[in-house]
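Enquirer: Below, each structure is written out as structure tokens.
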Structure P
Amino acid sequence: MRPIFTIHAGEFIVGEYIEKRFGDTTNTWIPAKDTGIDLLVTSKNNKNSVSLQVKMSRDYSPEEKKNAFEEKFKACGWLTLKRKKIITSCADYWVICLISHHKRISPQFLVIEPKSLLDRLEKTFKAAHPSRPEPELFHFGPAVTNDLNPIALDTRSLLKGERRSLLSGSVKLGPREYTDTLDNWNCIKSL
């Protein structure tokens, strides 16, 4: 028998996390077909819901860190995101799941509305390439620092001065900072 659908690793990891953390107050559903929604989370009585699109990336940084900048991160990823998919997304939130190659480090989650994601990607691209037209495909390098108070950011096209600022603790990352989305499950807590 052929399966009706398959679930990819990122969807499984996010679904399992939601079940463990919010399972007493929510139900997690997997759609039977691809509609642009990977997971549907409802209140226990199924009256309120939040739809999620899941994107996962494993850590592509070298396992043995080569320099101080690489040592700064507990999880890094690399995604290519299509502008049209973000614009037409019917999901309430996108969950970016970052998997470190160190087993002792839990997955890191960025939870963000698609409109906000697109806005940040566009602003970051414009800052790095002011004269180029906006792309149809964004290269996104989400990463989370291993600081006591972690910072989530887009490392794509990070300039040397910005790298130094990050290392020295004087961070001014502007739209490439995603710390407010790091482990921000308010959309589910509010169910």
Structure Q
Amino acid sequence: MQFYCLAPALAVVFRIRSRVARRATLAGIVLLAGIVQTLYWDGPARVRLTILYAIQFFLTGFLLADIYVVDWNERPAVHWRWDLVSLLCWPLLFVQGNRGVWVYLPILILAGCIGAFKGVVFNGLFRNQIITTIGGMCYTIYLLHYQLIPAVLRFSKAFHVGNGFDAYFALQFLMYVPILLL
């Protein structure tokens, strides 16, 4: 909600006419926000609940939108080399874990998204109707999943595979996701 309220104020960066200055400003704020966040990781809870705590990710999206509209004229040229970028970036997005992630994760996200737009295989994958439909549902999924988990667990918690948490979680995930997507 904060992003939607603050987006017009954040979009003032697009009033900077020079493409280089605008992107340098966005990139600089993204980098600075990540560095500040690593230094003040355990900041006050109220700050962690604000858009400021994740501003670098929103501004990375602004940077990607700027590139898409201005440089690519909404029609990025595709080439298989960008699939290699995607192949490297997308798996790395899901194996992060330390504080440094706040500095370099926006760069990985930007590179992965550019690779998805400009790659041949990844462009086709991300343009797949099932993927785009689920992407369009992401906010609804976000709003509903916490209410849906207890309802599904009432019926599924007795089902077990093995004794460890990982197997139990995988089974619950496989039962839960189809219900969520429905």
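Enquirer: As an exercise: FRET efficiency 1/(1 + (r/R0)^6) of positions 35 and 59 (r between Cβ atoms, R0 = 25 Å, to 0.05), calculated from one structure in P, Q, equals 0.95. Which structure is it?
Expert: Values: P: 0.25; Q: 0.95.
Clearly, the read-out refers to Q.
Enquirer: Figure out for me which of the structures P, Q the number -7500 belongs to, where helix-only ellipticity at 222 nm (-39500 (n - 2.57) for each DSSP H run of 4 or more, over all residues; to 500) was derived from the coordinates.
Expert: Numbers: P: -7500; Q: -22000.
Of the structures listed, the value fits P.
Enquirer: Among the shown structures P, Q, from which was the value 14.5 of Kirkwood radius over Cα pairs in Å, for residues 51-138 alone calculated?
Expert: Working: P: 14.5; Q: 13.8.
The read-out was computed on structure P.
Enquirer: Oh, and also: Supply the structure label, taken from P, Q, corresponding to distance in nm of label points 7 Å out along Cα→Cβ at positions 43 and 123 with the calculated value 3.8. Intermediate values should be presented prior to the final figure.
Expert: Numbers: P: 3.2; Q: 3.8.
Attributed to the structure labelled Q.
Enquirer: With P(r) over Cα pairs in 10 Å bins from 0, in percent coming out at 8, 25, 33, 25, 8, 1, 0, pick the structure among P, Q it was computed from. Provide the component values of the computation, followed by the final result.
Expert: On the way: P: 9, 34, 35, 18, 4, 0; Q: 8, 25, 33, 25, 8, 1, 0.
The correct label is Q.
Read-outs throughout are calculated quantities, based only on the coordinates presented, and are distinct from any laboratory measurement. Just so it is clear, the model here is predicted, and its values are computed rather than measured. Cβ atoms are built from the backbone, for glycine too; each structure is taken alone.
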